[in-house]
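*Asks:* Got some structures for you, see below.
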Structure P
Amino acid sequence: MAAQSVNAEIISIGTEILLGEITDTNSVHIARTLRDIGVSVYFMVSVGDNQARITEAIRTALDRANIVITTGGLGPTVDDMTRQAVAAATGRGLTFHEDLLERIAERFSSFRVKMTENNKQQAYLPDASIPIDNPVGTAPGFIVEHGDKLVISLPGVPREMKYLLSEKVIPFLRQRYNLGIIRTRVLRTAGIGESALDDLIGKDLLEGSNPTVGLGAHSGVIDVRITAKADTPEQADSMIADIEREVRSRVGMYIFGTNKDTIQSALVQELLARSATLAVSECGTGGVVAQLIRDVEGGSAVLSYVGLHDSLGNLGEAFPKLAGLSIRDQAVAIAEQICTQHGALAGLVIISNPDQIKDHADADASTAVAVCVGEKTHSRVYGFGGQVDLTGPWTSTWGLATAWRMLREHRSAQ
């Protein structure tokens, strides 16, 4: 029997999400879990603690999805409105479940905490819904069958949501639907821009429906995600393999790994294979690049020099002849100098103003990265400085990816 085509929409509920006070990791986890069992997710929505807006979000989701999964808003306080909103969206009332209240009271007793009166709210569920007992918390979830659609409401506490999803919801969905399987493989690329990579892969692959091919850009690294839906894992893997071969034939020179492979691991392997070394100098980053390299097996062996500076003043003392140069020119000069002085094939330098706390335009460059391999040097500048959260991830990824690409080009030219 062929797998059914089933899609879901995820609604995360909580004003704190919209205020940016917390990151919605629940929706990401739910989407990945659904992907792995063959359920497609086309929409993810966040809505605040407002019953009318939650109700409208659920109604909209029911118009376009087979399954609606909500997370959050099942607690005992006045701003926990999910159960009321689900009832309103599906045209039903609320039913009190005495057995649920008893189990909630038992949970509080096991915590040696007195249950307050408002916790009784959690024992009210939409009429004719299927309760989902919550042995790891106090807020039960529930499933509402609305015609041929489902509304599944889960707690917002990540630990509770994950448990109920894996132990209760996924078995329910597998029993209800013939879901098949969705498999994904990621090819990790570096040394090419997103638009150029898109052009090389081609519309014939990027516009395919099954398997699908999509791009995910990071700073210096772009993921090519191949996803296939089939009746069995073997069929999905075979479909992915066919597309992967074609992608590799078009952009193989830019692929450094798959799935969770890292650019620092690829760089270390390239250096080890050539018995070459890397010299690193960092200012204002806390040594992020050097640490990433050391964390890779064999990484320490490829580092011929590591210079760490906590201020521009200390950097100037180490390289006094560079006074008066722009931050970019300093980075380039240091990269070339440390390669020569320490017999390294590659040099990687990051200079970030540790006193810079704001993110300005690139014209107000506060951070520079330079990579030297052989006789070639590449560099770039950023508008943010050492105290900006972006500094470490962006500069290290771009620097490592550029070094890997330049080493590959250097090898090809020999």
Structure Q
Amino acid sequence: MRKTINSGHILIAGTLDTKGEELLFLRRCLEAAGASTRVVDFGVLGDPMFTPDVAKEEIAACAGESAAALREAGDRGRSVAAMQRGFAAWCRSGPDLPAGVISIGGSAGTAIATAGMREFPIGLPKVMVSTMASGDVRPYVGTSDIVMMYSVADFTGLNRLTRTILTNAAHAAAGMCSIGAGARSETSERTLLAATMFGVTTPCVNRVKELVEAAGYELLVFHATGTGGQAMEKLVRDGFIKGVLDITTTELADELVGGVLSAGPHRLEAAGAVGVPQVVSLGALDMVNFGAPQTVPERFRGRLFYPHNPAVTLMRTTPEENAQLGEILGRKLSAARGPVTLLLPLGGVSAIDAPGKPFHDAAADEQLFAAVRRSAGANVKLVEYAGHINDEAFARQIVAELLPMLGSAAAPGDSL
């Protein structure tokens, strides 16, 4: 156990391979507020975007693992579990206590970061900015005094919303650690678009983000965790979002089957109701989400499961469920008042739905595609793509479909 109390620095922890831009911004906010900082990296599958004070190799070693071996294996579930153990061990056994700790993340990053936070004593400031913070946070908080702050949008780079949230989080952590206030966040006048993402559709959405921002737009990405879809659709109904890239419609599966990440019965209706242009796909409709394995309802015994991370268990949708999902999706889009394109990635709808991957089931996918073809109305432009949802070409096609709907200029949008 750590012996030295309050070394004076605020610990910033996260995955520098995927959240490096946001973590660097967070560090600058804290240092502008007068804090000294140390950055811990627990991202495994890619290279860090900047050099941390504590490298992922040290965290992996605390779990008895090799960061290089984890990266080579390419198993996300195994890597998350290893870094969760490693970061908890590092926080438990290091030489001193920080003044406080702050992290950002989605489901995997939150699971890793809070495992470490729970090792620190009650009273030491802990701030977790997470896409998972608007819901059941018991798997992350446990009996600790972790402050969970909902990120509203997913973390896929900086924009006016994530800057505001991260600045507030930095000021909260600085205030909890008795450090002065810092600078205000930046604003932007670019037109706001929205997209939905899951870990299993991240390559697609990240590439889409690069392309639309290169075209002069600003993209808010929402983690499709139920509250994520609800947050996005509220912003659509409130008039802030001018175009929707609903790539990851997985929340429909949780609503239909009984998973824990449902966005309710009216998901996929907001853009159509207000006439906002939308491009929609079938991201992660191969899965239903539950918590830790022991939380999966008994009625699903015998189904195919995949451990996304220790706090999230995925269940493969059946051909019958996929047929129902296709009909639901087609029916909702048929009621849209604005332009809508539906893109079908025939080669797979998630990172684990591809030949050789755990959820690959061509028969189930074909039921989904066939139902969409039957139920989509004449107002829906149906485009079929032979490859996988995470292909570069699929991301380009998504953007090519949306931009003409928005007009030739990226006009200023409403401020948040």
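Read the figures in this text as sums done on the coordinates, not as results from a lab. Just so you know, these numbers come straight off a predicted model, no measurement behind them. Cβ atoms are built from the backbone, for glycine too; each structure is taken alone.
*Asks:* State the single structure among P, Q that was used to calculate semi-axes √(5λ) of the Cα gyration tensor in Å, giving 50, 28, 18.
*Replies:* P
*Asks:* For structures P, Q, which has the highest computed value of mean count of other Cβ atoms within 10 Å over residues 70-77?
*Replies:* Structure P comes out on top.
*Asks:* Next up: Identify which of structures P, Q gives the largest calculated value of distance in nm of label points 7 Å out along Cα→Cβ at positions 206 and 374.
*Replies:* Ranking P, Q on distance in nm of label points 7 Å out along Cα→Cβ at positions 206 and 374, first place is Q.
*Asks:* If P(r) over Cα pairs in 10 Å bins from 0, in percent, for residues 142-365 alone is computed to be 8, 31, 33, 20, 7, 1, which of P, Q is the source?
*Replies:* The structure behind it is Q.
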